[in-house]
Structure 1
Amino acid sequence: MFNTQVGDFSREEFMSSGHNACAGCGPALAVRFLMKAMGPRVVVVITASCWSIISGVVPLRSLETVVMHCPFPSAAATGSGVKKGLEALGDLQTQVVVLAGDGGTFDIGLQGLSGAAERNEDILFVCYDNEAYMNTGMQKSSATPYGSRSTTTPDPMLKTNPKKDIMKIMAAHRIPYAATATIAFPEDLISKFKRALETKGLRFLHLFTPCPQGWGSPTDKTVELSRLAVMTRLFPLIEVEDGEKYTINYLPEEHVPIEKYLNPQRRFRSLDQEEVALIQEQVNRDWEKMCKLTAQ
């Protein structure tokens, strides 16, 4: 391992190759960047999710740090307890990072996350969002977008309600720091990890991480889809401080139509032009609202 810096990137690796992730796995790429930002002095709490499989078991584990697995609904509570235990031992340096998918964040883990946020526990909660319960059979979650096909919303019974706005929920808790990031913009992603690690209290990172298996997208299009989500303004790169100060970190120079993002994914193949137009209108409205928040 090396300590040489290349821009904001360390050459040192804390995630091993040969792990159990699928080809083109967005969450695997995201956590690799996360580990580069964190270094070895960290406890990673992983709830039931794709990463509970990717992380592996001894002697085949893929993360070069302490890992603790926990039940589905208890990620934030477990992370809070680990942090309190470290503090009781006099260890004020080790970071506690909770790693959960959208199921363990938007749905099953939301109650525990809300409680930890209300108490302002000193942990970093990282949600890698692949927009469904991918590890257990690609069932829809409340992070699954409108018009998406899943094993529980098969064609023609596509999901008819919109994706839950988890950033607004976390902002409502007035936590010190929340941010969105994606693997297509690694410098932005790592800088937000580092800022989160330097902040006290509960910090929340929402990572957009495509899943080729669940989305029906080519395995070599993961980074491209991540970039298109930002370029179409579907997934803005933002920071929220204390629930009030909003910052847009990247302003797309051109307006990329939402079709560019939807078309490579089989999960959206059943949408007609009218439904695509509805999605575009919603994206436009959400972007306008975000711009107004940043102008306050």
Structure 2
Amino acid sequence: MSEQIKGKRELFVPGHYGCPGCGATVAMKQTLSVLGEDTIVVMTAGCWSSLIGIYPYTCLTVPVVSVAFGATASVAAGIKAGLTCQGNHHTTVLAFAGDGGTFDIGFQPLSGVVERNDDILFICYDNEAYMNTGIQRSSATPAGGWTTTTPDSARKGQRKKNMVEIMAAHRIPYTATASIGAPEDLKAKLEKATHIKGSRFIHLYASCPTGWRHATELSIEVARQAVRSRVFPLYEVIDGDTWRLSPMPEKESVDAYLNHQGRFKKMSAEERDRLQKQVDDEWQCLLGKCQVPNRAG
């Protein structure tokens, strides 16, 4: 299945099985629009393994390898090694996994791959839960968030794992955060990543109206609010030790981010205040790492 648009082959064609407003589909479309046709996608069991389509139909026109939940990074590294043996040094091998296949089940092989500095681009499309199997909590689920395994009577109490700090600790050449609500920033980071050899990791924030309980038309706005509130700031880390803040919009309170999402509707005023302080403290810590003078915005 393929389409021609102004002489250029479209890499993401109509027919995906994603929910209305799915941020993961936006993430893939934005990514492939930058990486181009010379890309092999390795995707784990997760939302994308379902929404790509039922064989023999697919919404992607680049080569795709679907793998077991924990194998994304290791299979991608193996494909890259095979291409290198063939003398192919130009094809981008994109490992594309959700937070469950990155933060949790896929963490050990990912750590091994980046410790070896294998030449792959790993993108985690983070929707902060195991959405494909029924909205179960992951270690990417934020504190106070509702999921089917952390119901209103027992919402998650632990803070979200910081995968960027973990990847940066491996001293890989390039680590970054990005958001589907900031496509130009994502484009710039993807273009930079394609010119770097070795392991590259992008933590891509991808909203989920089904799991986050927000209106389908608000997917991009919620992703933007995460950045504006500093819940999910944009930055990059070079070689594990040089931290650079990306252009950021004017700062807003976390309430603007929380109010559109039903998963946070049971948070008390005290819990919201505690979250605001946590976000503010982490923002100031990030400014320090990026050597930016302390400021509120």
Legend entry - distance in nm of label points 7 Å out along Cα→Cβ at positions 113 and 153 - structure with the largest value, from 1, 2: 2
Legend entry - Which of 1, 2 yields 20.5 [mean count of other Cβ atoms within 10 Å over residues 129-136, calculated]: 2
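Taken together, the values in this text are just the output of simple stated rules run on the coordinates, not laboratory data. From a predicted model like this one, the values you see are computed outputs, not experimental measurements. Cβ atoms are built from the backbone, for glycine too; each structure is taken alone.
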